[in-house]
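Just below sit the structures, each encoded as structure tokens.
Values quoted throughout were computed directly from the atomic coordinates according to the rules given, and no laboratory measurement underlies them. Keep in mind the model is a prediction, meaning the values are calculated, not measured. Cβ atoms are built from the backbone, for glycine too; each structure is taken alone.
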Structure I
Amino acid sequence: MSSPSATADRAAAEERAALWAGVGCYAFWGFLPILLKAAAWAGAGDWEIVVWRALWAIPVMGAIILLTRRTEAVLRVLRSPKTLGALTISALLIGANWALYVWLVNTGHTLDASLGYFLNPLLSVAAGLILFRERIGTSGWIALGLAGAGVALQTAATGHPPWAGLSLATCFCAYGIIRKQVAADAQTGLFVECLVLAAPAFAYAVWLQTHGLGHAAQPLAGFLLFLGGPATVAPLLAFSWAARRAPLSTMGFLQFISPSIQFVIALATGERLSALGMAAFALIWAGVEVFAYSAWSRLRRAGA
């Protein structure tokens, strides 16, 4: 029987691992626009990029399922209408998120995508407080206030209601809530989600190729479309694993990493930023620093 101190040590170690997994997945997503823009430059259309992300994710996830011996877990999910139904909904949410995100990045609206992912943590924190009764403490409220002020300024800086950003944020927040509750591990759940998206994705890919509009057979474009598979699987696995072990409010604030990187990429690729937008960026990062310091201090005390 484990001692209370050993149990506490294991819990602290798992929370630290979840924190680093969350940091890694959001950093990866932050740099994803580079791959998407490269695929578009090679000739691939927005929907083509989305469908090949889903299709190439299947063999990658299939190999992981076999290596980790989760075939029986997949079969259990497929035999459970409740779990399969939940994963079908999460698959549709993540598919919608992919489609909108690719469209924004490749039409020169990466700043709008960045705004969406700045909004998403606020929704995650609100969901954590309302749905799961999570506590975020004084530092969390300060961080939330700074981030909220920054998002308000960022919204004003765009000059129009952030409908695209709100849609991105809502889709991914809902996806995170469902994956936190669904009775399936990260690998199994993602594989089933890819299977749900496979039929419409395959049908559209075949239509593109038979009408001479596809780029999957072209060396450069095909390679970049292939990279969409592992680039989809790796961060989603890290996210799903971390989301089941870390508080939703913690995952919410980690999500500021991704839009911050996207923000820089948007500026580097010629999108314009006003002084108001720069002020928003400063406020948001102040909120991130407050929360990050609080999380670091809490983990340090837990590991002491």
Structure II
Amino acid sequence: MSGATTSHKVVIIGSGPAGLTAAIYAARANLAPLVIEGEPSSTSDQPGGQLMLTTEVENFPGFPEGIMGPDLMLRCRDQAAKFGATFITEKVTKVDFSRRPFRVFVRDNQYIAESIIVSTGAQSLMLGLTEESQLIGHGLSTCATCDGFFFRGQQVAVVGGGDSAIEEATFLTKFASHVTIIHRRDSLRASKIMQDRAFKNEKISFLWNSHVTKLHGDGKLSGIEVTSTIDGSRSNLDVGGVFVAIGHRPNTDLFKGILDMEGSGYLKTRSGSSYTNVDGVFACGDVQDHTYRQAVTAAGSGCMAAIDCERWLESQHS
């Protein structure tokens, strides 16, 4: 291997609210963390995480006037750098956790680490439409809890048929004038209690055997094209917002066969902590949280990981 090799007390793989909060805490503990934050060209591992695709964030404590997602992440990054964190805007290509010190590779470059914090996040499964990249955060969303407030009084659609889709739709009825659930099949996958709740809600209707094939709008969503899965007929639906709720995928391919994970791919951590099955490797944020998936909970778990990591390092040198 001809690349450079450097040694670090802590290497943080991934950024976003979890990784950057971990970096702030680790840096303040004089651990001089190295953050390998991902690469801008990657949809699954971009610097700043999913908040880089969000326009205005109004539910992060301390910003009553709201703040743009990318601005929030830039502030967190600057704060971590102020305390001594360093950053590499690259994507990790391989890890070796089989022995300590651990090894993290970015192509030919090797980073040796006494400890690791994994914060590679998760990505929302999308519809695969060409218009998505232009309209995400401008009428197209993957999080009703994050963005529902912006659709007060509007008609919106939710795509999906599982518990998450029904939860999103039910939540959106607090703000939207009407919610249409669009599902590929003629029955829901959601649990019976969730289905009953949705069927009884007067503000929710269903568009069965259908899928979204086009997003309309120039800079802002103005409607969608829906195609029947039975006869291929197409129709347009005038909605101000579309919420995609067809699932999430944790960014854990790098750790398959190395770190314990659930069947869905989320990393397993010990109850009440950020410890993984490998001593000295910690995980935080959406890469191990499939329940809350909020910026503030990711930041909280990033704090946990940094504190767990600091205490573990102290125990190794005592």
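Things to note:
- At a computed 1.02 (Rg/Rh (Cα atoms, Kirkwood Rh)), which of I, II: II
- Mean count of other Cβ atoms within 10 Å over residues 106-113 - structure with the largest value, from I, II: I
- Here helix-only ellipticity at 222 nm (-39500 (n - 2.57) for each DSSP H run of 4 or more, over all residues; to 500) was derived from just one of the structures I, II, and that gives -29000; the source is I.
- Of the structures I, II, the one that 0.9 was derived from, the read-out being distance in nm of label points 7 Å out along Cα→Cβ at positions 170 and 194: II
- When relative contact order in percent (Cα under 8 Å, 6 or more apart) is worked out for each of I, II, structure I gives the greatest result.
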